[in-house]
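Trainee: Next up, some structures in structure tokens.
Each reported figure results from applying straightforward, stated rules to the coordinates on display, with no laboratory input. Model, not experiment: these values are computed from the prediction. Cβ atoms are built from the backbone, for glycine too; each structure is taken alone.
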Structure P
Amino acid sequence: MTANGWLQILAFAALVGALTVPLGAYLHRVFEGDRQPLPRLLGPIERFAYRFCGVDPAREQDWLTYTASLLVFSLFGLLATYALERLQGALPGNPQHLPGVPPALAWNTAASFATNTNWQAYTPETTVSDLTQMAGLAWQNFTSAAAGIAAALAVARGLTRRGGPEGPATLGNFWVDLVRATLYVLLPGAFVVALFLVSQGVLQTLAPYREVTTLEGARQLLALGPVASQEAIKMLGTNGGGFFNANSAHPFENPTPLSNLVELVAILAIPAALTYTFGRMAGDRRQGWALFAAMALLFAGGVVPAYWAEAHPEPALRGLPVTAAGALEGKETRFGIAESALFATVTTGTSCGAVNASLDSFTPLGGMVPLVNLLLGEVIFGGVGAGLYGILVFVLLAVFIAGLMVGRTPEYLGKKIEAKEVKLAMLYALLFPALVLGLAGWAIVARPGVSSLGNAGPHGLTEVLYAFASGAGNNGSAFAGLAADTPFWNVTLGLDMLAGRFLMMVPVLAIAGSMAGKKTVAPGLGTFPTHGALFVGLLVAVIVIVGALTFLPALSLGPVAEHFLALHGKLF
């Protein structure tokens with residue numbers, strides 16, 4: 001580890017912190033303000049969208065209607081993307097004349113992008129056309145991210161609005177939230193980021209692939225395409241799907257250390273800002289800062305050990321007469337070990353599956369950090385929207401546990417948390433390990449599952465566990481040793497991603513609907529404060545105990561066992 005590496009990490013943290021307040025205030029104005037930004041420019045576009053779709057923006061929805069709207073819209077997106085993939089061979093915008101995507105792979109990809117996962121079991125530059133990239137996958141990058149933001153806003157309204165006789169038990173209007181998230185947040189943000197990336201050398205062209213002569217005199221076909229526009233929303237929307245197979249390690253996607261820094265900041269910008277937005281909605285900004293502090297502590301608990309582990313040589317090399325400046329295998333030398341460890345922590349702490357190094361080549365303990373981030377669920381800032389509603393579920397569990405300790409009915413923001421909300425919160429918390437462990441257990445005993453593994457022993461187990469954790473957590477990154485483009489993996493991971501997104505989203509929105517109808521009571525002497533350091537500590541402890549310890553046996557058999565075996569020179 002070096003001082004330069006730590007300075008890079010601290011500079012990144014400072015930039016995210018500096019953006020949180022202004023961007024959070026902007027998001028509050030967009031979704032909760034009486035007057036949205038740039039009313040003369042964007043206002044007519046917003047109103048046209050409502051008229052064209054037959055939406056009454058003044059009509060709010062209860063939680064069932066809000067949830068049904070979200071699910072129907074997502075289903076339409078999934079079917080449209082699947083159809084575009086299958087038919088791309090007969091459509092324009094295909095200068096490489098690529099054929100239609102096979103059915104199982106098209107299903108997996110459509111499910112992946114509809115759920116904001118962006119798992120890619122294919123090589124993008126040789127599988128999907130420019131039209132599919134722009135009109136299908138990039139469109140899903142916007143809409144799936146906007147749907148996640150909408151879900152977070154609905155949950156926040158359910159917790160912060162006054163219910164009962166004082167107000168209606170509604171959560172807003174999904175179509176309004178979707179349009180505003182796209183029009184006022186994602187489109188302008190992606191436009192600015194894309195222009196910056198072009199200035200750094202990221203490609204943006206519709207030209208066909210180009211054949212060039214290498215220094216050795218050989219002929220090589222260079223893949224080209226509209227990369228910058230895809231890269232911008234890939235990061236800002238915490239999507240993660242790369243235009244190229246090498247993802248953000250490819251120089252056409254991420255050419256400079258400065259582009260690497262901006263892409264990292266873009267990933268965390270909206271998830272971090274939404275905590276401040278929540279504080280504004282609650283009428284107490286300290287509530288938002290408490291969530292931010294818990295997320296930041298969990299993030300620091302990942303980046304420090306990841307950097308430490310990768311800054312040391314591979315365990316198998318210890319004791320040998322060799323000199324190594326850390327575990328350099330699988331790292332992009334343009335960024336180095338510090339930026340590789342930071343990138344891996346950022347993208348797995350959110351639902352962004354982008355990578356600038358090979359996670360499969362990380363040391364056992366360094367690779368365990370991204371895996372643990374996934375297994376905690378989307379709470380370390382998380383995906384756009386999903387991180388906020390994910391940590392709010394754990395907030396309710398933490399408040400419930402605190403209420404048990406002091407013998408009082410638990411309250412959060414003046415609303416009592418009762419048996420219904422706790423059952424729904426536990427349903428949310430248990431669905432994730434059931435998906436990951438259940439499907440992983442099946443895959444390691446089924447011949448179609450193990451036949452795709454590139455490694456045996458603990459590392460092979462880690463590959464399987466990581467794949468289903470990435471799918472259920474809507475992350476999309478992978479340990480590269482798994483050959484996932486088979487019918488078994490395409491179908492199971494597609495189901496894993498859909499369940500991890502929508503089965504887990506329904507109980508959260510049900511909690512919001514239940515809380516929205518409750519009266520707000522004034523805090524009393526026995527009310528447990530939820531904005532101080534004590535609560536932040538309790539919240540982090542609940543997340544770690546409920547999340548990470550559930551997977552402790554699997555982690556012990558995977559990366560932990562691999563670490564100790566490597567120390568003794570035993571590799572698989």
Structure Q
Amino acid sequence: MRNRFFFVLFGIFFILGVSFFIKRANFFRGTESLLRLSLDSTLDSLDPAKAFSDDSLLVSSQVMEPLFQYHYLKRPYEIEPLIAESLPQIEGQGKRLKIKIKKGIYFHDHPAFQGKKRLLRADDFVIQFKRLAMDSLKSPGKSLFSGLIVGFDEFGKLINEDWRKINSVKLDGVFAINEQTLVIELNHPEPNLMYYLALNFIVPVPWEVVEFEQNNLDKTLVGTGPYQFLGQQENYLSMKKFTSYRKDFYPSSGDRYANIEKLLDSSKEMIPFIDEVRFYLTTQESERWDMFLNHDIDLITVPKTYIPQLFGADGELAENLKDIGANLKHFPILANRWLAFNMRNSILGKNANLRRAIAYAIDYNGYVQLLSQNTNLRANSILVPGIPGYLPAKEFRFAFDPEMAKEFLKKSGYLENKSFQKIIYSTRGNQKIHILEAEFIKKHLEAIGIKIEIEVLSFPDFMKKGRAGELMFFTDNWLFDYPDGENILQLLVSKNFPGINKSGYSSPIIDSLYGELKKTSNLDHRDKIIQQMEDVIFEDLPWIPMMYESSFVLQYPEIKNFRKSALIRNYVKYLKLER
């Protein structure tokens with residue numbers, strides 16, 4: 001009887017124990033499956049031909065996949081196959097690429113597929129190249145392939161901008177020879193082509209989706225990536241793990257940083273780890289900051305305004321951040337920040353002495369202190385550290401010298417010419433840090449006698465006016481899309497105005513040198529060309545380099561494997577939550 005009693009008692013505890021652990025496991029499984037991130041601004045478009053803002057690219061990079069990607073854990077950056085089976089087979093003295101596509105890759109569900117599973121085909125890349133060639137889409141990626149791919153510039157004329165002809169009209173330089181083989185033919189070899197093919201401009205887009213959506217993909221996101229886009233739910237964009245995603249694995253090698261930071265602990269484990277991702281739509285820095293402090297989002301790139309709040313008086317992490325268990329990391333990023341002039345403006349663009357006066361009027365050290373609490377570096381070049389051709393010892397020819405500024409201002413005739421209209425400085429956004437930046441510049445220029453009027457713009461309005469050539473004087477920045485100086489120098493090429501050349505700068509010398517740069521793969525010669533271009537640019541002075549950007553990131557300790565990069569945006573698949 002006693003034995004029976006203990007047996008029954010043991011059974012009850014066993015059942016209760018199993019029930020407890022099942023509930024506990026389900027609880028943790030539920031919390032581990034959800035990653036919450038935030039977006040800094042309204043998305044411009046999700047169309048891979050048009051999406052170019054950081055937030056649009058962050059969202060689309062979890063869903064859509066180009067042919068190649070950057071190795072997550074290696075610096076200098078290293079290109080590796082993603083959808084491609086291997087690196088290209090190069091023929092015809094570098095003018096013909098043959099790329100094999102991996103088999104068994106499926107697209108996410110879309111009504112255009114009529115309930116059937118849709119396999120990736122090489123033709124899906126051809127469709128996207130054709131879309132990029134259309135003038136009507138105004139793709140920022142078009143300039144990369146203009147003049148490079150055989151028949152690319154002529155394609156838009158052939159179809160007369162009628163999207164219905166995309167599938168039927170041939171693009172001579174891009175075609176599929178079978179379902180798994182893509183061929184790209186070039187007018188000349190391009191040393192950066194592999195970088196171009198790792199951009200989100202070149203992702204597969206099925207013709208069925210183009211036809212179903214009538215070529216309007218601004219709100220459509222269908223890819224082959226680890227996450228399937230579910231659309232907007234209340235105040236966030238929702239994604240879930242794609243159940244038909246192919247077998248892919250976390251990297252098994254990395255650089256010294258990856259080893260020191262234990263970023264290789266998940267080596268050879270199947271990715272993605274996280275089941276659901278939410279991107280919360282926020283427009284105010286204060287809202288994002290509070291969401292992180294309340295643990296409503298798991299990770300935040302610290303807005304510049306909040307950098308002073310990261311540290312206590314002793315220089316250690318602030319107590320309120322310690323209390324919530326936040327971890328702080330500091331990452332260099334491939335980003336430059338500069339003051340820009342509209343070179344087609346009758347006041348600033350036509351008066352080199354006035355631009356020089358401004359260049360000598362700015363307290364560069366004070367600027368770095370204001371915007372980064374001295375955690376960023378003052379710029380000495382258009383290039384940034386980590387880019388081939390960057391010279392760390394190079395001296396920037398301008399310095400903070402108010403007396404020199406006044407001498408150039410006198411030479412400019414600005415003070416004597418009463419017909420000069422006001423100089424309007426336009427902000428690159430309407431956050432507090434943009435206002436502080438504007439007031440800093442206004443204060444320094446008015447100290448030498450230059451009157452400044454501040455125009456506060458939202459970031460979308462800044463981009464719209466900038467690409468239309470309607471800004472007069474402004475701060476701009478650039479996160480490199482690929483690790484080569486050509487990527488930022490394109491912003492000063494004549495043919496890119498209107499567009500990404502917001503300064504409206506035009507120089508036959510720069511255009512010629514840029515053309516030469518695009519045609520040579522000799523690294524020493526490329527470096528020499530870049531230095532020549534910088535000399536011309538600093539003489540003409542459409543830009544005043546100000547600062548190299550970096551990022552502070554706060555994250556909760558349960559997030560594993562995070563490494564920030566300006567180039568690698570498809571990082572969510574590598575993240576793991578361990579609560």
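Trainee: With percent of Cα pairs over 33 Å apart, for residues 90-313 alone as the yardstick, tell me which of P, Q scores highest.
Mentor: Values: P: 28; Q: 33.
Answer by largest value of percent of Cα pairs over 33 Å apart, for residues 90-313 alone: Q.
Trainee: Out of P, Q, choose the structure whose coordinates give mean projected area of the Cα convex hull in nm², for residues 82-161 alone equal to 5.6 when calculated.
Mentor: Comparing all candidates, it corresponds to P.
Trainee: Can you tell which of P, Q yields 0.70 when FRET efficiency 1/(1 + (r/R0)^6) of positions 474 and 562 (r between Cβ atoms, R0 = 30 Å, to 0.05) is derived from it?
Mentor: Corresponding structure: P.
Trainee: semi-axes √(5λ) of the Cα gyration tensor in Å computed as 36, 29, 22: which structure among P, Q?
Mentor: The read-out comes from structure P.
Trainee: Tell me which structure, out of P, Q, gives -9000 once helix-only ellipticity at 222 nm (-39500 (n - 2.57) for each DSSP H run of 4 or more, over all residues; to 500) is calculated.
Mentor: This value belongs to structure Q.
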